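Below are structures written as structure tokens.
Taken together, the values in this text are just the output of simple stated rules run on the coordinates, not laboratory data. What you see is a predicted model; the values in this text were computed from it and never measured. Cβ atoms are built from the backbone, for glycine too; each structure is taken alone.
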Structure I
Amino acid sequence: MELPKYHSQSSSCFEAVVFVVEPEQDLYLSLNNIAEKHSITAGWVTGIIGTLSEVRLAWFNTEKGRFEITEMKKGLELLSAQGSIALELGTLRAHVHMTMADREANTIGGHLLEGCIVKDVAEGTFLKFNDLSMRHLPVDRIPLPILHIMKSP
């Protein structure tokens, strides 16, 4: 039996950054700005909750090998969001998945994109790994960059 393929690194040196994003701010741009302000180039969004007035998200269609974009201009409650903060081609990028619900309790989820606008508030936490280096790098098997984790020198 072949063992599963994966890579991992442990971190013993991290700090938490708690944040609040105010109304009418773009959540995706805010996450990248907060990460930049706190010099987070290897981090994890452990959770975000709040409300959104506009949503722009993507779902990766594995059969077609591309993202499908969904846009909505209606109030949604952000139930959960988590993902990585890492460098991609030298640029800091948040790769965050989120789940939202409408007033009828219908849920939708996908990749957070620029264009998700905070309605009332969004609250969350980053973990900043001070002893790791994280990069989103291209791979041959899928048309998406994936996370590579290394110990910092």
Structure II
Amino acid sequence: MADNSNFLLDLQKQNAANCSGFLKAVLKYLSISFTDKNADGMIDDITSSSTWIEIGAGKKDGVSAIQFARQGYLVVALLKAKEHINPHSHGHVSVVLPMTGPRGYPMLVSGSIVAAGQSRGEKEVQGVWQTVDAPNVHYYRTMSPFPALISAQK
């Protein structure tokens, strides 16, 4: 595994076509337990878990998500398949970076089965998700920060 400063991008490169695969790789790297499920299954687990804390949704709560990411928390952005304005066959999960994009949403790293949903940190929520879906994207964080995520920001 590469040094901490590149681990998110290394894991994204290995899972560019699979958002849940990317998130599973990040969770494994950080030694966070998880079950082997697709994006919707992982979203169900995260949103019902006592070890993940809900931050909120949309652009306004994206600002808080960025602040938590800056502190080294693992922050995820997620939207289930049925929660999209035009329901999809798959949900989507991404990792929030400690940066604001040009439209005011958090910047992300994510894999995806569609190219538009892939990001190596160059896209924000409104870009990985369609404009109509971006306000509905939810953010959750871990209970504790991770030094690897703090060093990844430098």
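Which structure, out of I, II, was helix-only ellipticity at 222 nm (-39500 (n - 2.57) for each DSSP H run of 4 or more, over all residues; to 500) calculated from, if the result is -9000?
Working through the options, I get structure II.
In addition: A value of 13.7 was derived for Kirkwood radius over Cα pairs in Å, for residues 7-94 alone; which structure in I, II was it taken from?
Among I, II, the structure yielding 13.7 for Kirkwood radius over Cα pairs in Å, for residues 7-94 alone is II.
Taking volume of the Cα convex hull per residue in Å³ from the coordinates of each of I, II, which one would give 145?
I
Figure out for me which of the structures I, II the number 3.5 belongs to, where distance in nm of label points 7 Å out along Cα→Cβ at positions 55 and 135 was derived from the coordinates.
The read-out was computed on structure I.
Taking FRET efficiency 1/(1 + (r/R0)^6) of positions 63 and 119 (r between Cβ atoms, R0 = 25 Å, to 0.05) from the coordinates of each of I, II, which one would give 0.85?
Of the structures listed, the value fits II.
Looking at mean count of other Cβ atoms within 10 Å over residues 15-22, point out which structure of I, II has the largest value.
Answer by largest value of mean count of other Cβ atoms within 10 Å over residues 15-22: II.
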